[in-house]
Structure P
Amino acid sequence: MFSGIFKLVFALLEGVVQQIMSQVRVIEDGVTSPLRAIVGQVVSGAWRGDGANRFVDEMSSEVIPLLINIMNINQGYASAIGRSAERMRQAERQATQAAQTLVDVFGQIY
């Protein structure tokens, strides 16, 4: 009975981890990488002047590091969820073994 519930929970947790990692990829592929490319173009001379310098500085020292931090935090969440799921699996195995031991003991008595 509980085995089916645990399988469902583990599947849901796996889906959550996949969604988190999907969002990390969206941030990297859809935001961070394009910003890096734009910064590279500006540095290469596509835009010159004080505004260009401020843009590059702000992107390089504030925006991109913040995006990387967001990705790292989300990867940490995904990793923590994975570790928690593994602990739950271990607990389920231990509980199953303990229950089987009790069944065996009662089986010997009766």
Structure Q
Amino acid sequence: MADTNSTDQQEAQLFFHLISKDDKKVTQLCSSHREGPLQRISVYNDTVLHMASRFKRSKLVRDLLEILPKECNHELAATKNNAGSNILHEVAASDTMKDVAEGC
């Protein structure tokens, strides 16, 4: 069973670095976590990729997709937040993410 405190701390760190625009640290933290950028970091069950897409951080989204193992690509459509949006919905909903959507 995962240590709840360390999980909460990791989620808080990821969220902090995401809103601080510290993309290098976000990528580093995701690289060292077993769920990578599919780790949920909000009370609404948003993943790091959901949040990076919502914050219109196209380079970060591309970098996070690069570290996602190819066998997890199917999870991009299956991983939904509480609103029912998957990561691909978030990318498609933003004009500034068009280059990311074209690369998917």
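A compact table of results
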quantity	calculated
Winner on relative contact order in percent (Cα under 8 Å, 6 or more apart) once structures P, Q are ranked, highest first	P
Computed -15000 for helix-only ellipticity at 222 nm (-39500 (n - 2.57) for each DSSP H run of 4 or more, over all residues; to 500) - originating structure among P, Q	Q
Label whose coordinates, when distance in nm of label points 7 Å out along Cα→Cβ at positions 55 and 71 is calculated, return 2.2 (choices P, Q)	P
Parent structure of the calculated result 2.5, given that distance in nm of label points 7 Å out along Cα→Cβ at positions 7 and 31 is the read-out and P, Q the choices	Q
Among P, Q, which structure scores highest (criterion: distance in nm of label points 7 Å out along Cα→Cβ at positions 47 and 63)	Q
Winner on Cα Rg over 2.2 N^0.38 Å once structures P, Q are ranked, highest first	P
Parent structure of the calculated result 18.5, given that mean count of other Cβ atoms within 10 Å over residues 23-30 is the read-out and P, Q the choices	Q
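Here, each number is a calculation from the coordinates, and none is a lab measurement. Predicted, not measured: the structure shown is a model, and the values here were computed from it. Cβ atoms are built from the backbone, for glycine too; each structure is taken alone.
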